[in-house]
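Please treat every number below as a calculation from the coordinates, not as lab data. Keep in mind that what you see is a predicted model, and the values were worked out from it rather than measured.
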Structure P
Amino acid sequence: MLKRLPRVCFAGLFALSHCGDAGPTEAPPRGGPAPFGPEATLTVLRDDNPAANIVEVSLEAAPGRWTLSPGRTVDALMYNGRVPGPLLEARVGDTVVVHFHNALTVPTTVHWHGLRVPASMDGGPHSQDPVPPGGRFTYRFVVNDAGTFWYHPHVNESRQMEAGLYGAIVVRGAHEPAADVETVMMLDDLTLDAQGNIAAPGDLVEQHGGREGPVAVVNGRSAPPMTIAPGQRQRWRIVNAGSARFYRLSLGGQTFWQVASDAGAWATPRALREVLLVPGDRVELLVDGPAAGASWGVENLAYDRGHGAGLRSPMALTTLVSEGPAMTPRSPPAGGPPTRWLPVEGAHVETVRFSERINRETEAVEFMVNGRQYPDVPPLHGQVGRTERWTLVNESEMEHPFHLHGFFFQVRSRNGVALADPAWEDTIQLRGHETVEIAFQPDPRPGHWMYHCHILEHVEHGMMGTFIVPETPSRDP
């Protein structure tokens, strides 16, 4: 049996907690450099199982107080008393066991966004009954893919996630990009009421556009400190946990490398000056430290999502300051293993249409898939081993982030223009009046899988459907 590789301490602005004492369900990672930036530390779920290939942890959802900045707290819903919840760490091939306790006053589940888990462990509608208040449920699955993922509820998402229920997942594999420091960044924003607490669900305008709050937080904190050493290479694992906010992320116009997206490492890293993350999306970046004393603004640039939604002027997230002893700069990063296009000859073809309308009688926004609102959307049907070729059509002006549970897919074309990169994704941007073709192939994990827009208010108002994979017929006589 292979021994688990040591887990490293993440350091930097959004570093994990120092390697000291830990609480009953949290533990710092072992080894690595000492971190800094305690205003935005993350902790790691403590592995209570000594076996090398089993990660066994405890996770509790409960009310609490969320500290946004010194002296500024709000009522929240929290995993293990924190926002974000503790980091779940594992390696490819590990069995993960999560003993979950719902200490909320409302039902909830845990959805493992991006992980290819069994349907019964997915936490989505049709796959799992909600865990009642005071109830418990044990999630058990094997992690098959390296990358950055996250967990959050799939019950009343626009309230529970907005109130703080989300956390990051890191799964390590054989091809990890070289970096001096590694960090996790969970991006979110909040809308507060006159009393300074998280505002109740909003009006028709907010239902239509989704909540985009004016209070930006990174790892649960407003403008946390951020430093980098000259020449140091930091690996940033970034998750967009916002309700509806698109992040057009910039480092003051400086160049960085994107080395991975939803399903892990890219075959060819890209040098970029900005990167777009839709809700639910993840990217991995390599950032190299400038000369001592230099500083870059880390900000979300203006972005128009359609129908007046989106950011009209840049939103500052924090400032990156170069300080400390200089390090030897690294060469351009190497890529991951090559990725090939999934053959689509003879594939099963489907069309998924996203649309919206205002119901004048109820004064509610109706978001639809193929002309119907969930749960009345007719399900799509797949087969194990049969390639699916879907055409996603956005019939509205507003952009919608498309997310598929349970499976990675390849984006083959946008508006009829073939793409050159066969990277695997689970969450993508679907622009206004855009047509996108994707392809994927179900493996032997039967069940009901959801696909939906990841703007939380749009899910709540009907923009979700079901993809059913049946049991594989037995070959026994």
Structure Q
Amino acid sequence: MYKFMSKHARRWLLLLGLGELVLLAISMNVAMYLRYFRSADELAEFSRHMPERSLIFGVVLLLGLAALGQYQAHMRTSWFGLLARQAVGFVLGGFGLVVAYYIVPQAYVGRGVLSIALLLGFVAVTGFRAVFLRLVDVDVFKRRVLILGGGTRAAQIHNRMRRRSDRRGFTVVGFVPRPGEKIAVPAEQVWATDTPLHVLVQREQVDEIVVGVDDRRGGLPIEDLLECRQLGIDVTDMTTFFEREAGRLQLSFTDPSWFVFSGGFNATPVRLLSKRCFDVSVAVLVLLLTWPLMLLVVLAICIESGAGQPILYRQERVGARGRTFHLIKFRSMCTDAELDGVARWASKDDDRVTRVGRFIRKVRLDELPQLWNVLKGEMSFIGPRPERPQFVADLARKIRYYDLRHCLKPGLAGWAQLRFPYGASEEDAAEKLKYDLYYVKNQNLLFDVMILIQTVEVVLFRRGAR
């Protein structure tokens, strides 16, 4: 995933992570001093392995924060949401530290020191993050972006990225329309075209030029753009800019040639092997951790529905390359939910859902039997969610590029599930496709790991389930 971020975004995220790691390590050292400053002997004894203990403390808490999306470049939430996620991240990190101390007893720091360190670390990280995000929002620290074009395509940045949070890493300094373009951007941001482009970008200290002209045929100042590249200024097309900044594809002005020449779609033998090893390892681990919960779900369904009623629900779904398979879930609907054989989108407060089914859907326990689909190789752990053949046939006719999502195995979790709420209509399917294709195009092992740990947030905050 981070391969497709801007260099600017990568630097800020790296700085944020390193800064918080240092603060957490300092918090552990301060906690040790506060706990033992009255006893010089105990303080000296405890200090012997302090660098290792501080590193473990900081790294485990960073993983807890990462699991709640705190280092996601495309995070859009309120301050309350950030604090809530940070608090849950610290709780997860605390549990992780307990496990780490059980595995490596020498790293144990004691309940008093740990409690003080967690409190100090939470305050320090909160303060540092508040200052950091304020600095990132200051225009002087943002990339200065010039939009080449002033028509319909160029206006997409103004219309679809209006909020300050959408422009966290950049600021648009102006639009330079091409001759003959119908102006569709704010007049006050339009720059005159009588100055050569390479002179303009030097004068205005532009870091990146985004090409968003309505008609490229004979309409691009190639010599000027080449001169800008020699000056070290990045030149990016509009579709790639949206992909990088928004974490999704803007399909309204994407053409097939862009998919062909823009890179991605990694399907090398090494990538396929790493993905399969990742799928099997994570599926086995989750199965080992959740089998007691699965037994409780079986018992709850039996009690509610009575003896003889099915526990599992098998449903045909579309997998890689359009091949169908039978997805397995815990039954969450009445047995007569679709007696007429007509496939229907699940809706909010669907009356076909049982009481047990409503709960297990909210906490995603109904999905656990799909681990068998992953182990069989019909699904991956991370990927676009599989849809029913009836829906796929209809959506493929109506939504451009919809079939591209089937070049990978479908997944139990995915990028679209993190970035978009539950889809229950054709409009939702079209919007989710933008995120699915972003994943399909940019998928790699690191991206899979990031999606996996951030899926914890979806489960804990119960987002996207119906």
Structure R
Amino acid sequence: MNNNFDLIVIGSGPGGYVAAIRASQLGMKVACVEKDKELGGTCLNIGCIPSKSLLHSSEKFQNIKLHSEQHGILVKNVSMDLNKLMNKKDSIVKKLTSGIKFLFKKNNIKLYNGVGSFEDKNTILVKSDGKDEHISSKYIIIATGSSSLEIPSIKIDEKLILTSTGALSLKEVPKNMLVVGGGYIGLEMGSVWSRLGSKVTVVESLDRIVPNMDIEISNYFIKSLQKQGIEFKLGNKILSCKKNEKDVDVVIESLGEKKQINEKYNTILISVGRKPNTQHLDLERIGVPLNDDKTIKVGKNFQTKFKNIYAIGDVIQGPMLAHKAEEEGIVCAEIINGQKPSIDYNHIPAIIYTNPEVASVGQTEEQLKDKNIQYKSGKFPFSANGRALANSELEGFVKILADTKTDKILGAHIIGKDAGSLIAEVVTVMDFGGSSEDIARICHAHPTTGEAVKEAALNIYNRSIHI
């Protein structure tokens, strides 16, 4: 068998499998090395997709239980079958991972199951079940993704003390859950189990949740989650966790007063960030340098120290987002093939899939103030939107930030139902260098929640019709 390729991609997550497919479309002979049995990486198997399935199912359960009566739907004794809910999640994951296998076959991509590491700048050693294979290539893309960060003093067992992986597969709803970390993943998984009946508490060392978020959105967001029954201990940290047979003793300390409290939880979810997966690549053998945060050091075209070795996705600096990795995978494959695409990282949206959803793109008001950029802000609440009223989805608002002189859109921040879908319009206009007036003059169908985006743009110059 010929083990020489034009391109080897290490990792089959959103960045890796997309890069492999795009390179094959461009005529390259491509191999992909994947250490796990299933393709798709963290996103498809233990991240984006299964978590969104649980979020959707748990939201439906909560809506039927708490809000159906206001729509004239009388339902008694609502219950939930956790096994069926988990089976639905697993079936979705299986369908999508099988889809990648089909796409690999369709695009003639050779798959190697095993752990890939560098022997030299053109050769990868693939280890699998005691079998070693050596494959070589002109170009190599590293797309090995990331994994959950752990707190050194706390041992994960994925039963009582979990990462997001364990939180996606609990066998029963815990009576209470402590989420350590007030970021995207912790708030999403905390929302799932809160809706299903767990008493959820979030401990965050900072004085706010999701610190990179626009402060006005962050303040609104935490109040909404508190109304749903989630408790927050801001400015606190975990000192220790002691496992018992069925629960965990936790010591929590306030960073300001240094006051300690002892509490007991059925389940602890450690959600304090993610780390790049570079440890098994043997990068030091060939001298590929890393940054201080252990990400791979690359130039503007994703090239490492070696011109034929590239890195994309969570293993390089930037937001650890699946859609960011996908874009980098496509762009990297095209650059290798002599094309000149680019990515504007200021136009990559970020979304929290709670209810209400939170979506943002571009800069926050705080960032603009720090940079002394003059801007105007336009807002519109969903409580004044006809479709939101009809759907009883009144929480939240749209905020658009535009340059005072040029009207160019500098950022947008949305909290409310379907915020993740609504942000796409703003991203599109920003990518074309558009202004708030461009959005304001686009005809939006009525009644839709998208009209709130138009009204926020109109409000920048006090031209909103409905407030």
Computing Cα extents along the principal axes in Å for each of P, Q, R, the value 76, 75, 42 comes from structure Q
Among the shown structures P, Q, R, from which was the value -500 of helix-only ellipticity at 222 nm (-39500 (n - 2.57) for each DSSP H run of 4 or more, over all residues; to 500) calculated? P
Given structures P, Q, R, which gives the highest value for volume of the Cα convex hull per residue in Å³, for residues 148-395 alone? Q
Going by percent of Cα pairs over 24 Å apart, for residues 204-315 alone, which of structures P, Q, R comes out largest? Q
